[in-house]
1. Out of P, Q, which has the highest value for distance in nm of label points 7 Å out along Cα→Cβ at positions 362 and 434?
2. One of P, Q was used to calculate FRET efficiency 1/(1 + (r/R0)^6) of positions 178 and 330 (r between Cβ atoms, R0 = 35 Å, to 0.05), giving 0.20; which?
3. Work out which structure the value 35, 30, 24 belongs to, where semi-axes √(5λ) of the Cα gyration tensor in Å was derived from one of P, Q.
4. Identify the structure, out of P, Q, from whose coordinates FRET efficiency 1/(1 + (r/R0)^6) of positions 194 and 250 (r between Cβ atoms, R0 = 30 Å, to 0.05) was calculated to give 0.70.
5. 16 is what came out when relative contact order in percent (Cα under 8 Å, 6 or more apart) was calculated for one structure; which of P, Q is it?
6. When mean count of other Cβ atoms within 10 Å over residues 338-345 is calculated for each of the structures P, Q, which structure yields the highest value?
7. One of P, Q was used to calculate distance in nm of label points 7 Å out along Cα→Cβ at positions 98 and 482, giving 2.7; which?
8. Determine which structure produced the value -2500 for helix-only ellipticity at 222 nm (-39500 (n - 2.57) for each DSSP H run of 4 or more, over all residues; to 500), calculated from the coordinates; the candidates are P, Q.
Structure P
Amino acid sequence: MRAALRLPLAAALAALLGACVVDVDGAPCTVPGQSTDCPSGQACGNDHRCSARAATCVSSGARCAPGTGGACLDPSGATTGVDRARRCVGDDPVCGRWIVEPCTDAGLTCALRTDVGARCVCPPTATRDLAVRPDGSPGDAPPFPTGAGSPPVCAFLRLGDGLEAARGIAAADPSAAVTVTAGGVAADATRTFSGATGERFPLPITDRVSLRSEPGGGAYEIVFDAENGPTAPVVLHSGGALAGFAVRNGKADASHDALQLSCDGSTTPARLASVTLDGRGAGGVRLGHGVVAGATCGIVAQDVTVRDMSVAALVIDSAAGLPSVAFTGGSITGCGDGIVVTNGRLLLDGARIAGNAGMGVRAPFGGSPRVELRRSKIVGNGDTGVALGSALEVRITGTTVYANGAVTRWEGVPSSNVSSRSGGIVLLGEPPAPGSLDVSRNRVYANEGDQILVIGTKNIWTFDGACGADADGPLFNSLGCYDPTPAGTTVRYRGLTAIDAPVVANWVAWDRVLPTVDHDYAWFGQTWASVTVPLHGTPPVPNACVDATLVCSSEDPAP
């Protein structure tokens, strides 16, 4: 009986197994559109999986590969135009899907490219004013922007792409000057360019290329968020220009600077206008310098603000002595030193150097700088306002040097064994050649220590002037608000002190109407040291002026 039962059961199981069909859709495969790796009746889809549907797409000719092939069409659909792009998209992951995309209606043109197939792309442009906008496009993706301002998608999305295109235009045409303009931001908004937004540091601004922001628009900033990145976020080459941007530190330390100057062997200056260089980053970390001019080219800077650099805002030092930096308007605040110039030329005109921890303007002894300070304010720095050593040219005119500290002790020759402190102006070494020295029309007052301290040689330092004023202000130097007998100390500081140097001070406004030795001026050290205040009249009195506008508690003249 049991054997009889087993036979029908085995037959039934065999019949059931024989009726099964195994579905193997989804097996991995290598080459889309081919059936080699797939079971019979299936083909490899664009998703690299075998399926019967993929085989149907292949056999019907409906399959396409996204990013390849396609055609450029005219309005009638013929493949001889540029009005439309027939291209494959990937929203069907198995077979792909053909679409026809209008180009000319969007201000674009169709192009058949080897990397992406038929696509609507930005038409060629001859413009040398390239646009960067938040609604622009990445340079390495359709519609492949050209920098044209219209349509907006043909603007660049990233600064780096715009600068790369500008560099190519300038290299191809030696007469071309190319501008990259960041725009498209509302007046009350800020656009940030950083590593987080896709920028690759450093950003190079090469010869005959200008990077600027759109006038009248929002604010634009470059944030250096590369902790262990290059020396600086921006490399400004000889002949390049940057305008209307803030360059801010994100998290870089003092081994980095805000700008790197690259001269490429040229003497053509780089240019800055309405630029802010901000050295303070997250957690209080600070950049080392705003910029260092250390080769053959210099900088022309207009209305530039440099703040919170840990070492110095600006350094000028080249073995060739060539770089010339003109810094007009603007300010330098919160840095270590303000400006350090060892070799090269500095012109400071109408600028404010204030609140730096060290000195305002410093030229270390041993270099050969040329320094001209005009109509500027050197105020509230932690150490000497202006200290110039061995300068080939010294021109300080119409400048206020006020309320600076006097930390450094300045010494004469060892045999003199004399030293003093000065928060005002310190002049060291040989006076410049005749015609290269002009210290006049300045207001030097309320600084710690001496107001002017000269430490020199046998050759005469001369400070001249005249009583009276013109449209630019007083014609004389004002030395005031010094205390020759400060309470609680035997150290005496004066309007003018000479150590190892002969000085002539003619027509100066002193702390008192008629100056006297030891109270207003003094000299020490070698036998040739002296301060001469020429006399006039009968009986003779010192040549001196009166400055009724000087107020010891204010850097500004009394009205």
Structure Q
Amino acid sequence: MSRYDVVLLHPPSIYDFRERPAFYGPIADVIPSSPVFEMYPMGFVTLASYLRRHGFRVRIVNLAVLMMRDPSFDVERFLRGLDACLFGIDLHWLPHAHGALELARRLKQIHPDVPTVFGGISSTYFHEELIRRPEVDFVLRGSVCEPFLLALVRQLNGERAFATVPSLAWKEQGEVRVNPAAPAPGALDDYGLDLGMMIRHVVGHFDFWSNVPFHHWWRHPITAVFTVRGCGHGCLTCGAADAAFRRFMSGRHPFYRSPASIAALVRQFATLTRAPVFLVGDVLDGGMDYACAVLDALAASPVPNRVGFEFFAPPPAEFVERLRRSVPRWFAELSPESHDESVRDTLGKARYTNADMEAAIGTMLANGCEGLDLFFMVGLPGQTYENVMEGIDYVAGLFERFDRRLSAFITPMGPFLDPGSDTFERAEELGYRRFARTLEEHRMLLENRDWEQMLSYETRWMTREQLVDATYDAAERLSAAKVSTGRIGAEAGARVQARVTAARDIRRRLREGGSPGASPRGHEAALRADIAALASAMLHDKRELFPPGAFLAQFRLGGIARILLRDLFRRQPARA
């Protein structure tokens, strides 16, 4: 019998990132992970919890983190030591197109008799192309795959009647079969986290680093509660927008986690860590009654942790005032994407004026918001270089008007257009020139060495080169505004300036192919060192978004012990 029924493996975005100097740029500047995209999707945790609840043995392996931590880590030796009935690989975010496919290929070489299954949003979109690859045996489609993976594991251990597994793409004697899609569930409550099982697995197998969500999680272990799957907004650029999901994702979206379940998950995380707990998804999208019910549930079970709220549009004043009464410590993120109301209208995320946004900023700060971050983007429809720079000037004005709890960040939309989004499906109509359409074409873009050439698009208003220029110039101007208003110190601002200067220099060297008189080997080594220095962040100091802390200070050891003891004395589920 194999040691595990399923091993879930998370690859790096580019499999051989340790061997070749590729400059990924600032594509991961405002997320916890690095450009290696070593943060595995939350679906790994809910899948593992669901299967363990039904008696199956599951291991999560964050292969990307293991590769990052130790330059000498022997991946193939590690893979040879895995003993499983099924290998699961996530291709959720499209930047993993290179790493996920190469990992599957190597697993198939080492374990030819062990099947591989892919899942995630990108896997769902590209399932017909993906299932035709020899290293891929199964693809599960959908935004919720927990019951489908359970059905697949049961069939692997039973009659192998794969035609009965909903939403499965598979092969029968070389012929592709695509089973009918199953409808999405009505709520997310059945797909939660079992922290007790996770902690018991880590402690029992001394397997901390394989399970770490991202490289530096132990220093700033921010946690997230996903309140929704799908989205009711109509952003032209988003692959999870309402129109996008209707193209390729079965079932009715969005669907929400109940207020009681959200509060219970927040409480679980607060037992484990002192770090912030972020609610992913705008609770107001479920309607005012739903959003207020979430606040009531949080108020009934208060935690000392900071709780983060995501807003896609300025929240109403009455909701913010209720939030202040319900949650002792809170912060928020608002993503206008652009200062230009006409660009925002074209984007389709939400329609509101800058006056509406500024009023909401004032209301949030007046009601105890401990930090409010605004997020802007480069590469939007109708956006020019000049428009991006005007946006930074607008933000600088906000900095002068509001106190230092207000901050802002800007990143490029990249490296790819979201598959299924309007900008992907209607590129020319919406002013985009697309450089990749298939999964293989996206994988090949990741073979490039500079993020400018990795971009899968340019727009009618900005070429790839201008998108990069706008990104660098906007970052410099934004950093200067932060320094002048005391949001960051002069030393932090100088670090940002130095990183942007280094990025421009790397770009030049990659174009020129080396310095005069330098040996190819010496050039590569120097490039690798300079690129590595920009690996964690480039345009911003990540400590603004994710303040680091001492390891033991971040965790509640007593709470961890209680969770572990409770799980040890709980009756372990029989296989069902």
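Every number in this text was worked out from the coordinates using simple rules, so none of it is lab data. For clarity, every value in this text was computed on a predicted model and none was experimentally measured. Cβ atoms are built from the backbone, for glycine too; each structure is taken alone.
1. Across P, Q, distance in nm of label points 7 Å out along Cα→Cβ at positions 362 and 434 peaks for Q.
2. Clearly, the read-out refers to Q.
3. Value 35, 30, 24 for semi-axes √(5λ) of the Cα gyration tensor in Å corresponds to Q out of P, Q.
4. Working through the options, I get structure Q.
5. Q
6. Values: P: 24.8; Q: 18.9.
Ranking P, Q on mean count of other Cβ atoms within 10 Å over residues 338-345, first place is P.
7. So the calculation was done on Q.
8. Numbers: P: -2500; Q: -12500.
Only structure P yields this read-out.
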